[in-house]
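These are the structures, in structure tokens.
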Structure 1
Amino acid sequence: MEQMIKANSIDICYETFGESSNPAVLFVSGLGGQLLGWPDRYMQGVSEAGYHVIRYDNRDVGLSKKFDEAGTPDFHTVVKDKAAGKTPNVPYILADMAADGIGLLDALGIARAHVIGVSMGGMIVQQMAIGHESRLLSMTSIMSNTGDPSLPGPTPEALAVLTTPPPASDDIDSLISHLMINRKAIGGDGFVDDDAARKLVADTIARQFYPVGTARQRAGIMASPSRTEILKNISVPTLVIHGDKDPLVPLEGGILTAETIPGARMEILPGMGHAQYPLYQERVLALMLKHFDDNG
């Protein structure tokens with residue numbers, strides 16, 4: 001059951017699975033991703049393996065705190081300011097979002113947790129390791145990168161997913177079609193346009209559709225400094241998972257993450273794009289559980 005709690009001075013919506021007395025696992029979502037985006041198979045499998053599972057909405061998405069007063073970001077200005085060595089004027093950066101997750105652990109009375117993040121969520125858990133290392137039992141970074149400016153960017157098709165606005169319409173079918181096209185563009189060979197996938201998209205839209213919040217999250221990513229150098233100094237046991245067909249966050253980003261963090265383990269999944277589709281879930285679940293068990 002979803003609940004609201006005050007964490008890091010903002011309202012955060014979260015959901016838990018399993019016994020609260022078990023070791024905790026915190027799942028952190030990607031850009032614009034709601035807690036619903038984490039597959040139920042993971043929630044079930046990890047909790048049944050003896051862990052207390054928490055998934056939540058990041059700020060500016062789902063049912064968590066919205067930063068309406070910040071308006072729509074100017075990406076051109078963010079890029080220009082960062083290139084000039086200035087601090088971009090954005091409402092928050094990845095470090096603030098990492099503090100939200102740690103604040104959620106504080107509010108729930110959890111001293112340490114395994115943290116796992118996907119895409120932007122991977123960036124957030126890396127930032128947790130940088131700023132709150134003592135709170136982490138382990139870290140898993142999935143299809144993410146270190147924010148290094150030398151890394152290759154998305155393919156043109158994947159970039160279009162980020163930059164093409166949704167239809168200016170309240171028509172649910174149009175929104176569902178738009179999001180399904182986006183999923184196919186970044187999902188790789190594992191993409192399946194079936195009833196279950198469409199239901200998840202429809203449920204997500206019905207719960208909260210808030211694209212301006214996603215834009216502000218993206219601005220926060222863009223304004224954040226590279227983590228490459230500082231990640232060389234952390235000692236959190238780390239698992240890096242990446243698909244070799246990821247058009248949005250290319251594989252080089254995962255490889256650099258694993259090479260940068262001392263002792264990190266790298267798992268490359270053949271054929272996987274930028275998505276958590278059923279074709280790969282059992283493999284990812286097995287990798288996660290071994291990582292948690294090895295670092296409990």
Structure 2
Amino acid sequence: MNCKLFEKKLPSFNKIDHLDGSSVPSAIIFMSGSGTNAEKLLESPDHGKSWKCSAIVTDRVKGCRAKEIAEKFRIPYILHDIFQFYKDHGLETISVATERGLEVRNLWTDALREKITDVPHDFGLLAGFVPLSNIVGDFPCLNVHPGDLTIERNGVRILAGLHSGPVETAILEGHPALRSSVIIATPYIPGEKNVDSGFVLGVSAPVAIEFPEGVTLENLQECKKARVKGRDDLLGRIADEHIDRLKEGGDWKLFPAVTKAFTQGRYAYNEQNQLLWKCDDGIFRAVKTVKFENEEMNPVFL
């Protein structure tokens with residue numbers, strides 16, 4: 001079977017000597033918020049062995065712990081303030097919904113490329129990185145997502161989307177549980193619904209959806225219908241509680257485990273654009289994803 005490894009345009013991960021601590025692949029962590037996923041990656045025993053972080057990049061100062069985490073782990077810190085960048089280009093919001101907004105986003109991404117030019121990086125880790133940036137087309141970037149992206153309807157991933165949207169959708173659809181996913185991030189293409197469309201490298205163990213006493217699914221569906229603006233309502237509060245639980249039961253375990261498997265060369269893809277998993281016998285086989293549960297890796301074969 002002809003297959004291609006996920007790699008930067010330089011060495012294949014399979015060719016990296018993992019016995020030499022100086023030869024492990026380097027990753028840049030991109031983050032925008034509290035950084036709990038970044039911390040779990042850096043606290044993992046595989047950091048420094050299977051891979052190493054060469055820098056932490058953030059797009060903002062307010063509400064972000066990137067600098068604190070970088071100092072804690074003695075990792076270079078890079079700030080590329082997206083709000084100030086847009087303001088300097090005459091825009092008050094960072095939306096890409098307009099032609100000018102998208103143009104500035106591309107300029108911001110070009111400036112980001114310059115900032116990381118001299119930073120060693122074989123791949124990226126998006127640990128809660130908010131901006132849609134086509135930097136993910138330059139080298140493989142793993143992104144953790146609050147939803148099971150293998151769930152589809154008519155070929156469409158129904159739990160794709162930003163922020164709390166996937167969790168709210170899962171709740172309103174009556175799903176019994178949530179799962180986190182780690183995907184290969186794909187470049188943003190204006191006009192196309194390709195957000196969260198990359199290969200699903202892994203999904204977490206299920207985290208049960210539970211309602212407070214007296215709250216029913218019908219209550220929450222009505223809440224959604226009555227929503228006019230914002231999400232400061234019962235549905236929003238319940239979704240936020242589940243996002244926190246999903247981080248602890250899903251993201252924090254899944255992201256480090258998938259990152260380790262990725263740097264070990266367990267993933268590839270073929271000419272039919274199918275995800276491949278290197279099985280224990282050394283053969284790559286086509287999979288829909290891999291379930292990471294109870295410290296086991298269980299491929300879901302096509």
Structure 3
Amino acid sequence: MAAINVLVIDRDKVVRDLLKEELEGANYKVWAVSDFEQALALAGETNFSIIMADLKLPGIEGTEIVRKFKELHSDTSLIAIVPYHSLRLAVDAMSKGDILDYVTKPFNIEEVKLVIRRVADRQYLVHQAGQKEFYQEMSVIDSLTGIYNRRHLDEILHREVERAKRYNQTISILMIDIDDFKKYNDTYGHLAGDEILKKIGDFLVHSLRSVDLVFRYGGEEFVVMLPQTFKQGGVEVAKRLLNLGRQNIPITISIGVAAFPEDAQEKDDLLAKADSALYQAKHLGKDRICLWGE
């Protein structure tokens with residue numbers, strides 16, 4: 001198979017040199033530049049299958065970077081390079097279809113290679129199966145509420161748990177359920193129920209930090225992921241959501257809280273512990289918070 005052309009754009013020479021050396025060692029053909037103008041000139045001369053770009057280059061917005069490259073080569077796949085504290089920037093870009101994936105600094109080079117391999121495989125599938133059907137399948141947005149869906153939760157949480165293991169970080173998970181949702185549906189109708197789901201999704205997004213992520217888990221359940229947050233911090237966020245919810249939404253919620261690594265060391269176990277704490281909150285009378293292990 002012919003070598004895949006990869007363009008790396010990053011201000012940091014150490015980052016450029018590292019990616020160039022490692023990716024060339026993995027049989028990719030790599031160009032590395034420090035600014036957008038150099039990158040644009042190269043992209044006008046060479047057809048790059050994959051472009052890895054810092055979304056915070058001086059003087060240009062990340063979305064503008066994406067737009068410029070797409071104008072040159074519509075089938076080029078973009079991978080964002082972002083610091084960990086800017087994770088939300090990359091996830092939002094993915095949700096809008098601007099980029100296919102992202103890597104965070106500091107790098108785990110094996111993870112970088114895995115992301116590039118996955119993007120290259122996606123490109124192949126697009127050409128084989130047709131773009132429309134492929135991107136519908138790959139969608140990360142819940143069609144009703146407009147927030148991230150469970151498929152995206154599985155992908156993001158797995159990645160963040162593995163990263164938290166490497167860098168000795170914490171993650172708190174809130175599992176949230178609408179109380180007596182079936183009764184609400186039966187009383188007011190399914191259209192009103194849909195509006196409540198939309199309202200709560202919007203309420204959660206606008207009540208949290210920009211780095212926090214909100215997902216529709218299924219039915220009337222939602223998950224909030226709080227990166228770099230200890231369990232007690234997760235409890236404080238849950239208390240604030242519970243109190244704000246009582247003031248701003250016409251139905252109560254129950255919340256279960258669990259944390260990595262205190263309660264679980266793997267993604268699925270972490271979700272299961274938060275779900276178990278949520279069950280306890282419902283069992284004790286709803287409209288309350290329960291913590292796994294207490």
Which structure, out of 1, 2, 3, was helix-only ellipticity at 222 nm (-39500 (n - 2.57) for each DSSP H run of 4 or more, over all residues; to 500) calculated from, if the result is -13000?
1
Which entry (1, 2, 3) yields the derived value 21 for relative contact order in percent (Cα under 8 Å, 6 or more apart)
1
So if we calculate distance in nm of label points 7 Å out along Cα→Cβ at positions 242 and 282 for every structure here (1, 2, 3), which label has the highest result?
2
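Figure out for me which of the structures 1, 2, 3 the number 6, 26, 29, 21, 13, 4, 0 belongs to, where P(r) over Cα pairs in 10 Å bins from 0, in percent was derived from the coordinates. If you can, show how the numbers build up before the last one.
Numbers: 1: 6, 30, 39, 22, 3, 0; 2: 6, 26, 35, 24, 8, 1; 3: 6, 26, 29, 21, 13, 4, 0.
It traces back to 3.
Since every read-out is calculated from the coordinates, none of them should be taken as a lab result. Note that the structure is a prediction, hence the values are computed from the model and not measured. Cβ atoms are built from the backbone, for glycine too; each structure is taken alone.
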